[in-house]
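Alright, structures below, take your time with them.
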Structure 1
Amino acid sequence: MGLSIRGKIVGIGDTQWRGIKRLVIAHGTGESILELPLDKLSQHVAFNVGDAVELALSLEKDEDYRGNWDIYMWGIVYSYKDRRMYVSVGGLIMSIHVTDEESPFSIGSKVYIGIRRR
């Protein structure tokens, strides 16, 4: 069971932490926000405003994650508030706008997260 979102990057901005960028993805149910060390990742993948992307979350690890995803990581679901699911990814925050039907994860779930350009 998982969650797959296809959308478009509508913003890339700075955070208060050096080297960490905020990636904003617009999709059918709203916007999702990810904090990522894009400077460190730029040698492997570059994201730009306007890029079409897929964001997927699953309870199960993708054994071929290197072939399937530009970025692959895991995090812990720690909150649901105002139709948003919050995931801590090594201290960075991911906030995903979800509907009740799209919330297959419970608080405390370990989720695997894949991001790729489409």
Structure 2
Amino acid sequence: MGNKPCYQQATRESPRFKALPRALVFFPQDPETLPYHIVDISDSGLSFRYLGESIKYTGIFSVSLYHEYDLVVSDLPVKDVSDIGLSDGLVPVRRGSLCFESLSFEQQNKLVPFIEGFTEPLH
């Protein structure tokens, strides 16, 4: 559960769940950024949407998950997977994807309730 390295996850083994409104991901290494809205999440990774230019993932090694203002899970180790443009307008909309790397038992035990509490199944 969530412990396979990213490079071994060419095919998605874990079901993805659509995040409910106000489910957020935050990069603690860059405290000047705002949290981003999670699009979908599984026990192996997540995707999020954001506005503006492409994020520089250099130096981003972990994320924290929030619901509204409440910190639910902190310091989940991640690796960037992709970052694509969804629309090019006055303000570009982008989607970033991250995979979780080697989660501890405690991190897994916090991630699962986050997924259960702040998502709905994708259709």
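Identify the structure, out of 1, 2, from whose coordinates FRET efficiency 1/(1 + (r/R0)^6) of positions 44 and 92 (r between Cβ atoms, R0 = 30 Å, to 0.05) was calculated to give 0.65. Show your work: numbers first, answer last.
On the way: 1: 0.95; 2: 0.65.
Derived from 2, not from the others.
Tell me which of 1, 2 gives -1000 when you compute helix-only ellipticity at 222 nm (-39500 (n - 2.57) for each DSSP H run of 4 or more, over all residues; to 500). Before the final figure, lay out each step's value.
Numbers: 1: -1000; 2: -3500.
Structure of origin is 1.
If distance in nm of label points 7 Å out along Cα→Cβ at positions 68 and 84 comes out at 2.8 when worked out from the coordinates, which of 1, 2 was used? Could the numbers behind the result be given before it?
Numbers: 1: 2.8; 2: 3.4.
Answer by label: 1.
Just so you know, all these numbers are worked out from the coordinates, no wet-lab data involved. Just so it is clear, the model here is predicted, and its values are computed rather than measured. Cβ atoms are built from the backbone, for glycine too; each structure is taken alone.
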